[in-house]
1. Once relative contact order in percent (Cα under 8 Å, 6 or more apart) is calculated for every structure in 1, 2, 3, which label goes with the largest value?
2. Quick one: helix-only ellipticity at 222 nm (-39500 (n - 2.57) for each DSSP H run of 4 or more, over all residues; to 500) came out at -20500 when computed from one of 1, 2, 3, so which one is it?
Structure 1
Amino acid sequence: MCVRSLDEHADFQNPALSRYLPSERRAILVHRYFLGIDRGIDPGLAATIQSWESGVADEWRRKKMHLDRVAQMTEIDRHRNELSTARGRSVDWNEAVWDWVQHHAEEWRQGWERTVAAGA
């Protein structure tokens, strides 16, 4: 199952998955694939979500938070360097964070959630 095709999977837009981020939806659908192999049948979305929440979700979310934090800090540091160059002076971390959150965070998050690196 290709990660790119998961966003096009029929269940990706299923209302039962609406409370999850795109990266977690992909991870749940991957979980469904392997759960189906283990059980020898398609477990269905409801059973997959139950299995996900009871046995996989907590650890996946811990790892995802770490990945998100590292990626975001890297992006803020890149932004800090760009600001420093544009302003002709060293921009401190707090100033860079403030500017990044105000001008780039939402767009970055939306793009990040569409990437494989954000988790699947």
Structure 2
Amino acid sequence: MEQKQEGAVYSVRDLCRLTGVTRKTLFYYDHKGLLKPTERKGPQSSKYYSSCDLFRLRKILTWKRAGLELQVISVLLEQEDSIPVELLEQRLSQLKETQRQLVHSIRLLEQLIQQEQQVHP
């Protein structure tokens, strides 16, 4: 359904529909300086976004799904030409440690359940 061209202009509703974000999230990203509207029109100063803004929002959402915090995403967006790989590697390390801890917790719970089932069949 997304057939708009390079010079396309998207309303808040369009952007929300295309990306699945809520208006509240979009306005929050604006407030935090992550995604500012390209222009404002009309008596209510409605916000409109460009194709570049849509691309930027999709990057934000991808990084957010990867578990990056908004502060890190802000840094990544500032350095668009060369993403500091060390930031991504740091997050990957954190996630692997979380995974290790979860695997340990799962094994421990499985052992506890097994012990309990042996005591109280």
Structure 3
Amino acid sequence: MADYKEGDIIKAKVSGITKYGIFVHVDSSYNGLIHISEVSHDFVGDINDYVTMGEVIYCQVLEVDEIKLQLKLSIKNINYKTVTAPGEIEESRLGFLPLKQKLDDWIEEKLEEYELN
């Protein structure tokens, strides 16, 4: 059985689409749900505009239910689709999140550098 934890980015296959969310198959043990509120920061009129049946997408784990073997997932804060053309660099599934996480450190380093000069 896989060991999933909050914040993990995982691959999942879309197994169902309803008006309230996206059902995904994660592995032989776990399934998950991406509630409509976790699809986009914008209004979601039709979930079919975001995913298709059978598509493999990336999801961020919000909660793990070890008893029911279910995951509560989100795609709104990550680049849930990776699209690469020949010769292109693959985009990060995390989008700008790594930059956001490092930004404060970089600012602090630059401020210290300017204070020394």
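Just so it is clear, none of the values below were taken in a lab; they were calculated from the coordinates. This structure is a prediction, so every number in the text was calculated from the model and none was measured.
1. Of structures 1, 2, 3, the maximum of relative contact order in percent (Cα under 8 Å, 6 or more apart) occurs in 1.
2. Computed on structure 2.
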